[in-house]
Structure P
Amino acid sequence: MKVLLALTYYRPHTSGLTIYAERLACALADRGHRVTVLTSQYDRSLPREERANGVDVVRVPVAFRVSKGVIMPTFGAVAWTMVRAHDVLSLHLPQLDASGLALRGRWLKKPVTLTYHCDLRLPPGLFSRLVDRVVSGSNRQAARQADAMVAYTRDYAEHSPFLSRYLDKVIVIPPPVHMPAVTPAEIAAFRAKWGLKDRRVIGFAARLATEKGVEIMLEALPRVLEAHPRARVLFAGPYRNVLGEEAYARRIMPLVGRYPDHWTFLGILDPREMAVLFHNCEVTVLPSLNSTESFGLVQVEGMLCGAPSIASALPGVRQPVRTTGMGEVVPVGDRAALAEAVIRVLNDKAKYSRPRSDIEARFSTRRTAEQYEMLFDELLARKKGEGGVSARIVGPWPAAAFKVGPCGRNPRP
């Protein structure tokens with residue numbers, strides 16, 4: 001099967017969406033499918049075309065950027081070629097160009113699936129409202145043309161202003177999660193490198209972005225330090241020159257500066273480093289503030305390494321904790337509730353611990369790839385008049401065993 005994945009940003013850009021897309025693309029390639037990623041050349045130093053880990057990546061030149069969106073005048077011509085050459089389309093939203101791709105798929109009788117990662121939230125202002133209308137209109141047009149729409153959870157689908165309009169098309173497929181096994185020596189070396197002896201480690205894995213609620217953790221920190229004076233937050237992820245978040249960084253950094261011994265930026269880590277980090281954490285936090293966060297892959301990654309999660313009570317985001325019991329859910333933006341939840345976990349981590357096998361039974365890259373493959377097969381059969389896919393919200397399909405290939409170990413540049 002020839003699968004075309006399309007999204008605005010792809011690796012080496014780092015976000016939950018790009019990590020999801022990379023894992024899915026690589027896992028499908030591992031299963032013997034020919035996979036192409038169609039994306040933007042958001043950085044001119046990136047090659048227009050390359051083959052990485054069994055996946056073909058085609059980047060379309062960017063003329064200029066509007067907020068986080070990109071304008072690509074030659075995208076239409078490239079899209080025609082790409083859609084014709086593939087059997088099925090997997091479009092990842094929000095994406096300004098999704099409607100054009102979906103229409104091409106419809107005209108060429110190719111199955112079109114949309115994976116909806118999150119609602120779009122832009123800064124206040126007239127221009128932002130205009131951009132929001134344009135992108136939302138494109139997303140709605142793509143939804144009308146799509147054969148099926150993939151959501152991470154039923155919880156998020158039912159609460160999303162966008163997805164809730166199309167529940168008859170929604171298929172629930174849990175996101176791809178993979179954490180490599182690491183050695184005790186690696187865990188100890190990381191602990192020594194960052195001076196974590198006798199420290200109570202709180203993990204925070206995210207971009208330094210407005211919706212992540214970094215200030216909520218910073219405001220909760222004084223209360224946490226009252227109970228655990230040796231507590232320390234390790235922040236893993238991009239924190240310098242994050243696209244579109246420069247003003248937010250300028251506002252946050254003075255708050256971070258108040259806690260030089262209790263807050264450390266680690267930068268971008270590769271998967272093994274992330275696993276070692278999580279093994280050193282007693283708890284992770286995800287104090288996200290709005291529906292631009294729809295799940296939080298890092299919660300499950302931490303759980304696979306034995307770290308419970310404290311998550312905001314947002315639709316979708318609250319589901320990993322609720323389904324595993326491995327952590328606590330707190331009201332959105334409530335620094336006092338976040339602080340008390342962190343303290344409870346630090347005081348009694350064993351209460352929140354679950355076997356890794358229990359987490360893997362619910363979330364894995366293998367399961368995600370298999371369920372996409374089943375969806376693609378059913379849609380292709382329907383196009384050929386041999387059957388159909390029932391458009392409805394469903395739970396995870398049964399998974400047959402297969403070995404995750406090398407893409408599961410791709411570094412995060």
Structure Q
Amino acid sequence: MSDVIPVQGTCENRFIKVKQLFQRSFDSGEEIGAAVSFVLDGKCVVDLWGGHYDLARTREWERDTLVNVYSTTKGMTAICANQLIERGLLDIEAPVARYWPQFAAAGKEKITLRLLLSHKAGLCGVREPLPKNSFYDWERMCAALAAQEPWWTPGDGHGYHVFTFGFLVGEVIRRVTGESLGTYFRKNVAEPLGADFYIGLAAEHDARTSDMYGVSIGNKPAPARSPGDPLPTAAAAFAEFGRRLQDPTSMQWAALLNPPQDRDAVNTRAWRAAEIPAANGHGTARALARIYGALARGGEIDGVRIMAPHTIARAATEEACGPERVFCGAVPMRLGLGFVLSDEGSRYSRLSPNSRSFGHAGGGGSLGMADPDRRIGFGFTMNNMQPSIVSAGATPALMIDAFYEALAS
């Protein structure tokens with residue numbers, strides 16, 4: 001086995017530091033296999049991939065390698081919902097129960113689509129323990145959420161809907177279009193743009209899909225905390241979050257560990273085939289950069305329009321800000337209508353040096369981002385999960401900063 005980690009693709013000379021940082025991420029062992037892409041005003045100016053599919057480094061990452069991107073999927077789901085708002089099939093202020101009558105149960109009759117998209121509905125998890133692998137059963141998940149009472153008064157603060165965001169928004173979309181979220185996304189976003197991204201992956205793509213490696217949520221013990229100890233720091237807040245995660249009656253357990261999943265479930269055919277629109281999108285960095293590159297140009301790229309400028313502006317307007325509830329106040333987030341909005345002061349929401357940037361990161365470090373001021377679309381995918389739940393990893397952050405520095409020089 002050669003000690004040289006292969007990096008391939010194209011990179012304009014002015015962005016050579018991006019390529020150097022990408023190469024360094026493999027040389028240091030931080031990344032196993034990964035890809036990065038920047039689209040600037042509709043043109044792909046960086047398109048790199050490197051590393052390997054596997055820990056043993058027996059198979060090189062290829063140009064069309066797919067990988068699971070966890071919550072980066074939420075940005076794709078948000079695009080679908082905002083498209084339908086623009087087309088008049090959804091009303092942002094309408095009660096969700098208008099489209100999904102069963103949803104009105106347990107005091108949810110006034111929850112609007114706006115609250116769903118901004119993580120303010122109080123439906124971050126299902127209280128009743130669900131059978132293992134329920135994520136693969138769309139009807140079961142939606143029925144459980146329709147019956148669920150909100151964990152807090154809807155609209156009174158926000159809490160990250162780690163998995164439920166996709167089922168909630170996806171079911172509304174299914175009710176008004178007659179199509180699953182994955183099918184709608186394919187027809188109205190991926191195929192028109194020629195973007196290699198899927199929510200519900202067919203078996204024919206397994207041969208070019210990398211497994212995921214690294215940490216998983218809930219597999220480490222929570223740090224100890226004395227009873228009555230205040231939570232003055234993020235570290236202490238995360239300790240409280242870890243403690244609650246072990247309690248099967250808590251909101252945190254419901255949000256992240258119900259239903260139970262095997263640690264390596266993400267690498268199974270069942271996970272890939274299912275539609276879990278908050279967590280199991282599979283794609284390339286190039287696809288993410290192209291999709292966000294369109295949004296960065298007012299919704300159009302190469303003559304294909306997926307959204308109007310006014311819709312993008314509304315979707316990227318702040319709906320929630322500050323520490324959220326699920327992570328016990330440890331994670332400050334700025335949220336729009338399904339998108340994370342960049343926040344220079346928060347490592348969890350910082351997407352770029354521009355506060356008007358928006359997009360979504362995924363557990364372990366993937367990221368898709370649009371900067372409408374600099375007309376930048378960005379995508380990063382990888383198979384080695386870093387210990388992050390809701391933020392991009394160190395590798396994309398460094399490359400994004402290098403890209404902006406090159407633009408300024």
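Only the coordinates and a few stated rules stand behind these numbers; no lab work does. Small disclaimer: the values here were computed from a predicted structure and weren't measured. Cβ atoms are built from the backbone, for glycine too; each structure is taken alone.
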* Asked: If relative contact order in percent (Cα under 8 Å, 6 or more apart) comes out at 23 when worked out from the coordinates, which of P, Q was used?
  -> Q
* Structure fact -> If helix-only ellipticity at 222 nm (-39500 (n - 2.57) for each DSSP H run of 4 or more, over all residues; to 500) is calculated for P, Q, the one returning -11500 is structure P
* To do: Compare mean count of other Cβ atoms within 10 Å over residues 195-202 across structures P, Q and report the one with the greatest value.
  => Q
* Given that percent of Cα pairs over 27 Å apart, derived from a single structure, equals 50, which label among P, Q identifies that structure? -> P
